[in-house]
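Multiple structures are listed underneath, in structure tokens.
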Structure 1
Amino acid sequence: MRHSQSTVFREYLCTFFQSVIFHKTTSELTMASPVPNITLNNGLSIPQLGLGTWNSPPGEVSQAVKDAIDIGYRHIDCAYVYGNEAEVGEGISAKISEGVVKREDLFITSKLWNTFHRPDLVVPALKKTLENLKTPYLDLYLIHWPFAYKEEGDLFPKDENDKLQFSDVDFVDTWKAMEEAVDLGLVKSIGISNFNVAQTKRLLESCRIKPVTNQVECHPYLTQIPLSTFLKSVDIVLTAYSPLGSPARPWVTKDDPVLLEDPKILAIAAKYNKNAAQILIRYQLQRGHVVIPKSVTKGRIASNFNVFDFELTQGDIDEINTFECNGRICPMAGGAIDSTAHRDYPFHDEF
């Protein structure tokens, strides 16, 4: 009888400790991450690598978010205009419900679209984004572009000649409403996107709450060295979007160069036994930028995360910097989205 009780007790202890060990291991896999955090100018932090969701096809982005969280991503970048916030929210909610992560483990970013720049529209637009994402707050909310479109209509409002209709709302006034969103507890940090140096300086002269980041297109064909240098001097983090050159962008042509196939990038990748995307991501990380590569393919999402077991030499980074050719791929110029006539269009010096 004593032997039987002892055996049962040992089996109980074994089962108990296995469950504890399993729980701890699962928790550590969920919580521990090789991704460094960058401290923002308000004392909060942002994971340096995140998942981008622009141009992620409907019906696929929710699974991509779930895959990314399982792989270890904790930073998800989205925007109202992408039209997939609700699907992103489904993916996030699923992983929270499963106990894989808690809301506080995640860093969720979204962006105020151009038709909501009027100050009275900012908080309602943010609340709609929160509803879509199924979260009570955002970690970061950005003004998506410095220029405003006509309010209370289509996201790309057109006149009878099929030209975009602009609004004259000043982004400085929009920013004041962004600051109010922080005061209301709807967002922890606020920032900007696609602002040039002059526009950023103007905002800094009048803001009560300093922007924590400027999210801009950045890759070897558009290195953004002057902007990056300026942002570092004023303690604003550069977040790099389209770091892989957005090869699947809707307006790509067969004659456009493909960054991921650049022989010079491939040569560097071969040296490290890595792929081109991993080199491009590592390039941004070592420059001190936050980087948000987009993919909906689980294997690529995982591969893009596998960038913390090597370092580029300074010589590699210097060489990549020489690829600069003002190769902007998202200029909001020409066609149905031509915004170049707006007074706050940020890239006039490039044309």
Structure 2
Amino acid sequence: MLQVVAEEQGTPASEATLTAHRPPERPKGPGGWRQVEALPVGLFAAVMGLTGLSIAWTLAHVRYGVPLWLGRAIGLIACAAFVTVATGYAVKAVIAAPAVRAEFSHPIAGNLFGTPLISLLLLPIPLAPLSLTLARVLWIAGALGMTVFAWWVVTRWLSDRQQAAHATPAWIVPVVGLLDVPLAVPVLSLPPMQGVMVFALAVGLFFAVPLTTMILSRLLFETPLPAALQPSLLILVAPTAVGCSAYLATTGTVDLFAVALLSIALFLLAVLLPKLARLGWSCPFRVSWWGVSFPLAAAAVAALRIATAQPGLGIDSLALALLTLATAVIAWLLARTLLGVIRGELRTLAQ
């Protein structure tokens, strides 16, 4: 959800640690198709944000009767974004293989290889009405890939001593990303998958607690995150926001626990949004800003799900406010990213 090869500012030890693991910088060059050499895997966060927004507008159709084509159109944009980013990254893997290997082995950036897998778990939701078979294939590939990747990352964490400076919000992606597994199941018309859904929900929520604790500890007691990483703070909203939707998809009921998960997400959102708003005025745009898109969309989706099950003035107002905010932010991110790519600025925007 962000490009994490920015320099760490603070103690010499932290700076030396991150510098030692930073992928080798490539010389700047002209625009055109060679821009893909600078394409970060974290840009798949754009697919996640667009897909989440598509789901939110589809839920708004169910609850408020807004035109269905809005959600479906955003879903098609998300599919186009996935094809574009996947094709670009495949080309990068061919022409800049050392950079891909360095990104994968990076202690922070490597976690973002979970973003394409999460995209595969989310895209089946807007795709199901168009091609149920394709949606099922993508979901199965995403569920298997996400499970294996989560296992591999946890194994790597436990096999070596980790550095406190590496405990950034990107650590949430590989394991807590399992919370996305149950989301598409209700629309895929598959055989009963309750065991799979409970497994993904349990593992995702279990690891969300210690990982969030470690990340907050790093934020409180270590040097501040550099400007390029600040948007990733909003990832802290995702575990409880997505967890709420995953819990509702798994249980089919709105209860106190579901409302509690949404409440935690809203509190964190209220804490982090003012900080990011101030940063937006002082920090130049980078594609790492896409890190804010999916958490915002996930919060809107969770609120819309609860508003659909238990309508009320308060929850409906909240859901509409979150939907408006997510739509405005993601529309701006998409427009600014496309403008940058057209101008040949991808190398700069990926720094």
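Coordinate-derived values only; no laboratory data. Quantities reported herein were computed from a predicted structural model and do not represent experimental measurements. Cβ atoms are built from the backbone, for glycine too; each structure is taken alone.
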- Query: 17.4 is what came out when mean count of other Cβ atoms within 10 Å over residues 99-106 was calculated for one structure; which of 1, 2 is it?
  - Reply: 2
- Comparing mean count of other Cβ atoms within 10 Å over residues 235-242 across structures 1, 2, which is largest? 2
- Message: Going by FRET efficiency 1/(1 + (r/R0)^6) of positions 83 and 323 (r between Cβ atoms, R0 = 30 Å, to 0.05), which of structures 1, 2 comes out largest?
- Response: 2
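Comparing distance in nm of label points 7 Å out along Cα→Cβ at positions 91 and 203 across structures 1, 2, which is largest?
On the way: 1: 2.5; 2: 3.5.
Biggest value here belongs to 2.
Thinking only about mean count of other Cβ atoms within 10 Å over residues 259-266, which of 1, 2 has the largest value? Could the numbers behind the result be given before it?
Values: 1: 15.5; 2: 18.5.
For this comparison of mean count of other Cβ atoms within 10 Å over residues 259-266, the top structure is 2.
Using mean count of other Cβ atoms within 10 Å over residues 51-58 for the comparison, can you identify which of 1, 2 gives the largest number? Kindly include the intermediate steps, with their values, before the conclusion.
Details: 1: 20.1; 2: 27.9.
Biggest value here belongs to 2.
Match the computed value 17 of relative contact order in percent (Cα under 8 Å, 6 or more apart) to one of the structures 1, 2, and report its label.
Details: 1: 17; 2: 25.
The read-out was computed on structure 1.
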- Could you tell me which structure in 1, 2 was used to calculate helix-only ellipticity at 222 nm (-39500 (n - 2.57) for each DSSP H run of 4 or more, over all residues; to 500) as -22500? 2
- Thinking of 1, 2, which structure, once semi-axes √(5λ) of the Cα gyration tensor in Å is computed, gives back 30, 22, 21? 2
